[in-house]
Every structure is written in C-alpha cells, then in structure tokens.
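J.: Structures incoming, each one as structure tokens.
None of the figures in this text is laboratory data; all of them are computed from the coordinates on show. Fair warning: this is a prediction, and the values are worked out from it, not measured in the lab. Cβ atoms are built from the backbone, for glycine too; each structure is taken alone.
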Structure I
Amino acid sequence: MFIYNTMSRSKEEFTTKQSNKVKLFVCGPTVYDDSHIGHGRTYIAFDCIARFLRYEGYSLFYLQNITDIDDKVIKRAQERGIDPLILAREYERRYLADMKALGVENVNLYARATEHIPEIIKQIKVLLKKGFAYETKTGVYFEEAMFPDFGNLSRRKLEDLTVHRVDLDPSKKSPGDFALWKKIDEQPSWDSPWGWGRPGWHIEDTAITEEYFGSQYDIHGGGLDLIFPHHEAEIAQMESASGLKPMVRYWMHTGFLNVQGEKMSKSRGNFITIQELLHRWDGEVFRFLVLSTHYRSPIDFCEDALIQAQNSLERIRKTLKKMDEHLENSPEDEESFQMRTKMWEESHKKFIESMKDDFNTPKAISILFEVIRNINRQLQDNNLTKSSVTEIKAILEDWEQILGINLFPPLQEHDKSGDVLEILLEVRDELREKKDWELSDKLRSRLNDLEFELEDN
C-alpha cells in the first residue's frame, strides 16, 4: 500500500510503527457553530480511509479531538447569553448527528479539550523546562526560533513566516511565537502553575495524541488549510517535548471544497452547512460525490454535481435490483460460471489495488461502473448464472463496506396502512353491532378527515 505524504510531497510505501496496528489522528471541529460541507468532505474521506485500513486487517485506533474551548466558542456563547460549555455540548451533538447522516462512524474516540487540561499543563511544563517556551504577563508561548525545523511541512522558511493566526502581543519575543496557555481571569478558565487561564489552540492536539498514542504515531490527517500554522505548531510542540522525530510517519491532507468555483465563505453568501445540505439531499448522495473525487483533489460543489451523483447511485441500484429480480430465472452453466468468476475476481483485485494506491476512490468507483456495465450486458443476454449473482453480491458487499455507501436498493417495507384500516373498520363494525353510535360516528368522522370515505349499508 502507498500513501501520499505531505511532508515528502511523494507517495511512500505504508509501514506501521507497531506490527499491524495503526494509530490515526484527524483534527476535529471547533464546536461553536454547525459544521459545513468542507468539514463533511474531510471526515467522509478519512472515514473511508479508516474503513479500508480495517478491511485490510489493520487494528486501527482512530482518534479525533473536539475543541470545546476557544475564543470563537466563548464569543458565540456571549452572543447567546449561555455558558460556553453548554454551547459547545449543543454543537458537539449536532456535529455527531451530521457525521452519522454522512455515514462517518469509524472514529474510536472523540476527545474533548476541556477533559484533557492536566495533560495540556503537563506538556507545557516539559516545554518550559527544556527551554522551548517562556512565560510572560499574558501567557506561556512557544518560541519558534528554538525549533529550526518549523516550516518544513509547509515548505516555508522560518525567516519568511510573517503571517500567523494570533494577535500581536508586545510581551512576546517574536510575533510568530504562539500561545500554549492564555492567562485569563474570566470563566471558563482553569488553575495552572501560571495562574488561571485556558489552553492555546495548538497544544490540545499534541497533549491528547501523546496521552493516547505516545509521542510518535502513524497518520495525522486534516484539511490543507491546517498545514500552516496548526500542523507546523503541532510538530514543533511534540518533537520539542519528546526529543523524538518524526512525530508522525505520514501526513495526509484533503483538498479544498469550493462552491461553484469560489472559496466557500459567509461573506460570499455561499456558505453551506451540513444541516442545510441534508434538508435537500440524502447523505449518501453527498458521500458518493465526495468519494468520486480523490481526497487530495479539490471538489467543485454545485447542484449539477449532486444531481449527477444521485443519478449514478440510482443507476447502480437499478441494475442491482434487476439482477436480484433475474435471480429466480438465472441459468446454471458451470463452464460459463468459471469463466465469469475470473472476471469478477479480476474486478475485485483492481478495486483493492486502486484503494491501495493512496486510497484512489474515483478509480475504485470507475471499476464499480465497469462491473455494473458487465451485469447489464449479461442481463440482456440472459447469461448471468445464479452462482455469478451470488459471487457478485459478495464482492459488492465488500465494496459497500469500504465505501460506506449502500449500493443495493433499500428493502421496501410492507405498507401496513391497509392492515391498520382493516382493523379500524372491524372495530367500527363491532361498535355498530353494540349500537355504540356515538363512538362509531366519531371513528368514521376521523377517518373521513384522513380522506377515507366510508358509506354505511
């Protein structure tokens, strides 16, 4: 298996730190608002990656953090007049509901920042002791100049780094030094050796991963926008604290999601939350759209793309429904079956090879369509044997598991409304026999309200 490593800008053969165990960390959401479709794109991609790693027999521990304390959380809570942690829990629940609707269900642990304050303080203490951090009247800061490798992931030189996601603070040694601990008296805040305050943005991820993975692990994922400064800061913190390199064997980043060719933003009026998407579209349609593009490539989100994804899914399901209907009349031809077995096995091999090539889901989906075309041809020629159908279904069930998409049409549930109506009519007849006219007429009136017109003989 080969994975594209952002650090080396090349595909590398995948090897794990511990036998067949894989430790995967993906940066989670800051829960101050509903997640948008760009988040959905990233988490669908890594859910599919997690599914395939497990399919290949790896023992995977998939960890994601929840940033439930942050300036954005506090500001939004103040606007609504509620406690920041109550707001964070509300949006965390909404985020998890969104993920469930998108089929994202392979994360082993969601770790909240507020539940790992002792681990955060512990890591800051180590950085201070080793001389990589310093304390000022406003907080504790990591000194970028003490870590010469800062900028390696983003391919930027330290002396050229002039832009940072922090406010200018004259108490810092350099504008690029970033906060590990912010000294703040207002709530929510926590007691620490440096006074009351709360953690900076970057430190929670390394404190959490060190707690569950140790100081070195296999895969770190996230969106391209997180490479600088967030992932650079994580590397600096962890490698400085532990003295071990590299922190991560493989850095994986998802491409941007644009809306009709433009960057998604609230100021442009093209900001779409997952909730808004799900009001109009099934989660599986969006998931199919996402996986039809390689995780590293940009996606241009638009209505036409969703329609195309929906039509593609319907085409697959329509063919598989026809295949099931054909099963009862399928011929049995042992020689033909053996020949076609090799064809289906070859398709499955190509599908798995595509996934092993840096999780190439669009290539895998193209192989799925090849199989659908072959099924259609054989249905037309009445050459699809029962044994072939059984084998095809077994293969496609594996592909469903990997992609996280229901390829077979959902089973039609029996419409029980007719049965319920029959029971109500029997009850009404019994009421009439007992001359309970009032209750009988009331039941008739309610059924008429539901547009069931009854006439008494």
Structure II
Amino acid sequence: MLESVRIDPPPPAWPDLLPASHDDSTLLGRSLEQWRRLTRSELLGAEPARIVATGHQAGFWHPGILAKYHALDAAGAALEADALIEIIADQDVGDLHVVRVPVIDGEGILTERAVHWSQWPHEERGGPTGAQPPMLVDPHAWRLDEAERFALPGLENRCRVMGQALMLMRRAASRAEQACLAAALLRDARFENRAMPLASPARGGSEAPRFLIPASSLVSTTLWGALIDHLRADPGAAWTTYNRAAAAVPDAGIAPLERRVSGGFEIPCWLVTADGVRHRAFEHDLRRGDARLWPRALLMTGFVRLALCDLFIHGAGGFAYDRVTEAWLGDWLGAGLAPKARVTATMTLDFDREAATERDLARAKWVAHHLPFNLDRFLDDPGPRRQREAALREIEALPRRSEARREAFERMRAMQRDLARRHERILDEAQRTVRLTARRLSERALMNDRAWAFPLHPPAALVELRGRIAERFERVP
C-alpha cells in the first residue's frame, strides 16, 4: 500500500535549482568547468551538458529508495537532461546474498525468513560488494520449509523472478553490479555502458541516455588523483575541516575522523586490501604505492556533485548527511557543489490481517493465570460449577479461622486440582494462546515495515508509485 510520497523541494521548483551558468572558479589548478568536462569524458565517454544523478547501495531496495529512481526518470524528462547517472555505492559491505521475505509459519503467525541466494551463503567475506565476484545463485533458494507458506498471493513467483534476474546477471563485473543490474531488469532500466540480457526498451519517462557508475570507478579519473595528491600534501587540513563540518551538523550522524599516534590522521577513504576486505584508511596509507583507496560516503557524493552531475537526487538519509559534505568541501576545497533534492516514499505490504494488541495479550495472560482454579466457569458441563458453589456455601457457613473451615477450603482446592488434571488440554491451550498472542504482537512491526524489497510488492502498487511521482513532475514548467 502506498502511504506517502515526499519530494523536496516540489518538482515545479527544480528548474530553479539548476544554475544558469557553471561556476568557473579554480580548483586544484583547473577551472571547475574543465574538471566537469574532463571527468564526464573519462567516465561517460562524452561531455553531456546537463546531468541528473542519483545513487544507492546495490540490491533490491525498498520502495522508498526506488522512488528516487522513478524521480530520476521523471526529472530527466521534465528538465530535458542530456544524461542520467546512477551511482552504485559499491564500497558498501551489504549482504547482497540475502533478502527478507514475509511468510506464515506452521502456527499461522506472520513472520519473516531470509532467502539466501548464494549457493555458498556461509562463505561471504563481508568485504566491499564492488570487490566481490558475482554470486552463483541457488535456483531453489526461494523455496520454503514444508510448514511455511508465503504470506501473500503471487509472492512465490516474485521471489523466483528475483532469483532469475540475479542468475541472468551472473557475468557482471562484481557482486554489486550483479545485484544492481538485476534490480534494473525488474524496473525496466537500461544503461548505455552496460550490456543487458533483455533488450526491451526502458519504461522511464526520459529518453536521455542512462549510465551506471560504480563508486570504485571514480578512482580512475584525473580528478581523483588530484584530490589524493591534495590530501597527501596536507591530510591535517582535510581532517580538521571534515570534523568541523560533522560537528556543525550533529543530527546528520556523521562520526568524526580519528587521529592515531601510529598512522596519523584518518582520511575520508576506505583502504581495500588484496583479500577484498575494507579497512579505515589513515595518513600513512597515502604514502603506500600499492594502496587501493576508495571514497567513503561523503567524498563519493561530494565528487559526484562537484564534477559529474548538475542535480543530485537523495533519499532521506543522504539528504541529511550531505549537508556535512557541503560544509566540508566548501571549507577544505573552497568549492561549491551541484544542488540536491530529496525524494522518498512509504509503502507497506497489505497482509489483510489484524495484529494482536497489548490488551489481547493481557487478557490471554489473565485467563491462563486464573483458569486452573476457575476451570468450572469455562466448561459447558454445569456439574463442576454446582460442586464449587456447594463447596463455597459450606465454607461460608463455617466459623472464620476455624480448622473446619480450613479443611473445607483444602477439599475445594483438591477438587479444583482434580478438575484441572482431567482437563489439562484446556490449560495447555490457554498457555499456548498466551504464547501465540505474544508472537502475534510482533506481526504489527512487519505489517508497518516499509523496508520490504520492492520486487515483493504487487505490480499494481509499483505502477501506482511510479505514476504518483510522474504526476508531480507534470507540473514542472
């Protein structure tokens, strides 16, 4: 179910974000315009004048992230972009071999299970996804245990299609590209610089060529080399300005860079070693001739907004942390960045069921607690209830605190314990109800979860999301 779409600023204001002319100030020995043209030529093989970009980690994202990519299509058409760019944050260490799927277990409870696509899921090393080879996909990974069933109609087929898309992209350059291209197949996106096995035309609103750019490929550019040289010349300046910017925007959640006695200043890069493992990089790594340095998040988006695009579409998280990027690069390099916008959405799966409440659980616990000595009230047979009423009348007739009254009370308790032994099944069912009601409480979180992978949603819901975003851009002048 599509609950909301947020676009900030509203699309009619997006043309005003684009500068009338490029900033021609100087950066690292060249004008910014020269850096833009050179960087675009190196990465795209062309020099498009107006580029709109977005990006994320690879994977089957949730619809809130998918919304950015629909906005990229719509904005490309509305702003008459010459090219669209999708950045893969392939320095990320996400588990691309796993996707969460909602299922109904053997007790009828809505829960989730992890589908492990890889045939060897326990051999994952956890390094950057851009440094990992494509996975060999288990063709039966989506099959459930005998006691489970998929929580929604059509979900089994959608899981199968996800696996098939990953298998089609098994010859991708990396695991990140495999997952990214598989997701692109399922949203009908095609790239000028990547071969796609299904040659149907893209369904996006823009006819501009679309390029896929891994973050790890930024290091092949002349601008990256100039930035590393500048960093090497004075790592303390980058460290000071980075931490000052992070401190100035505390709600962005950017941790400060460290400084160590051994290693010196931490730098805004990852060190990717020969075994494919990612490490935090420090000043001394800049002096190593064999160091493979990839950009961290702020340096990645800063690079893209500095030279590769004219408008960048963020989600909620990136829009927040890039305030730090703007302050940092403005302070460190004296450079302004391309404008940014924010697009996100909230969409949940409609499971057509009611989750338990705290009141339901309290009632179940009350029943289970009182049932052993009040079982006669829950039986259809009136005999035990009449016996208890007679026992209570006998107790009331005896003097308080007397031995006879105490013995009468113990006889009634013994009668109740005997009744409980004869109806253990009812008591067991009451305890089971408590346990299942407690488990059903957790269903609410799954029903409100906006992070299910977009291919798990019904096609009609995804069409609605695309259409809702496209409608907003129809008002762009």
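J.: To which of I, II does the computed value 1.17 (Rg/Rh (Cα atoms, Kirkwood Rh)) belong? Walk me through the numbers on the way to the answer.
T.: Details: I: 1.10; II: 1.17.
Attributed to the structure labelled II.
J.: If distance in nm of label points 7 Å out along Cα→Cβ at positions 62 and 230 comes out at 3.6 when worked out from the coordinates, which of I, II was used?
T.: Attributed to the structure labelled II.
J.: While we're here: Upon calculation of helix-only ellipticity at 222 nm (-39500 (n - 2.57) for each DSSP H run of 4 or more, over all residues; to 500) from the atomic coordinates, which of the structures I, II produces -15500?
T.: Here the read-out was taken from I.
J.: Of the structures labelled I, II, which one yields 24 when relative contact order in percent (Cα under 8 Å, 6 or more apart) is computed from its coordinates? Please report the intermediate quantities before stating the final value.
T.: Working: I: 17; II: 24.
Attributed to the structure labelled II.
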